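Scrolling down, you'll hit the structures one after another.
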Structure 1
């Protein structure tokens, strides 16, 4: 699927969730505001001022008892759109690599090593560089990343199901199963409290950090080393460098 199809599918599923978990009226309000915002962005000049008024009127008309649901609907919608954009980025990178297997992908480790090789960096210089290389990963309790671990895990499951939908060999029943799985995950997401009921303690921040380590680092770091190994084998076949993750240090800042 392209990004437009992904957003359309996720939006339809969210609309279904809103209608069933809240009411069709809430979904209709959300859609009117979304379309008014879309028109405001697309229009210019005098039409923009009319679109501004239309959007302001739609927001002002939200009944107080449904304001929370509408705000939550947009928060969830933007989470889903971000996932669709991430999936499109991954899709584009895979297509680029598949279409030009002889050249390294832009901004990749292989491209960086190839640039050094093209600029005349010798194997001895590369070996010395790798021996001195130290990458420090800083995990910080940043106020802009206040999402609960359960929210992060739901986003990850939705992303994995979306990736499954990109498989070209999916049978119709398998595609339907993936769409129903997405619906179930979005429903669970809707029913999950986004915010914490109390201020996070240091132990909460530590658990969030460990979630990143468990769910991201153990999968990504070996792939980074594999990519570097492959690049060195291609451009510096005689280059020796320290094996294993000795060159990566992890720092956690609270």
Structure 2
């Protein structure tokens, strides 16, 4: 196997293994539980999982999506998160290649996957992820793109801009449209990706939110006040920006010159 092939397989397997750990964070962080102790166990009967029960995707398939001990059902979210994490890791490796920037971008991707899943299920964007994430992203910017100045502006534009929008909405409508969790999450995105990508993330997430809202209204499953978790859209848009943001901006600027 060539070096490139070995690295590809390594990233693929790493993505699966990290995806398994992200499932732990998704399950425990909203309840403010330790992600280290106790070990993984069945929430229904308390059976402690062995290494054979923790093989990403494979164990779920072999067990038929049920606990080995009590046969209670296991959420399909577990293999889905593992496969998505693997896919996101592989895509970042293919787009960025084996360079130092790959490390912070993979850490960023992990945070986005966890925030997506938690916000989707609990409508919550935990400070324990967004606040340290902003600091970590900014620290990486001293040695990697986008550079510390761009990252700092990204934090201010991302978090500050969304805060002003949320505050303006509240003063006009006298109800909360965006939570502070969204503000902190966009600041974190700015820290990792810089000002151009944080603006692109906001635009993409708003477009996705508009489409989802229109579908819900058209299907009579929601009205204008329907609470769609914005953090999930921010996470998805941020991953697109991390992978293809430069290409999207180049394509858009090319259209403007036609």
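We did not get these values from a lab; they are worked out from the coordinates using the rules stated. What you see is a predicted model, and the numbers here were worked out from it, not measured in a lab. Cβ atoms are built from the backbone, for glycine too; each structure is taken alone.
Quick look at the values:
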{"quantity": "Which of 1, 2 leads on mean count of other Cβ atoms within 10 Å over residues 105-112, largest value", "calculated": "2"}
{"quantity": "Highest-scoring label, criterion being Cα Rg over 2.2 N^0.38 Å, among 1, 2", "calculated": "1"}
{"quantity": "Structures 1, 2, by distance in nm of label points 7 Å out along Cα→Cβ at positions 41 and 89: label with the highest value", "calculated": "2"}
{"quantity": "Comparison of 1, 2 - label where mean count of other Cβ atoms within 10 Å over residues 153-160 is highest", "calculated": "2"}
{"quantity": "Given 18 for relative contact order in percent (Cα under 8 Å, 6 or more apart), calculated: source structure among 1, 2", "calculated": "2"}
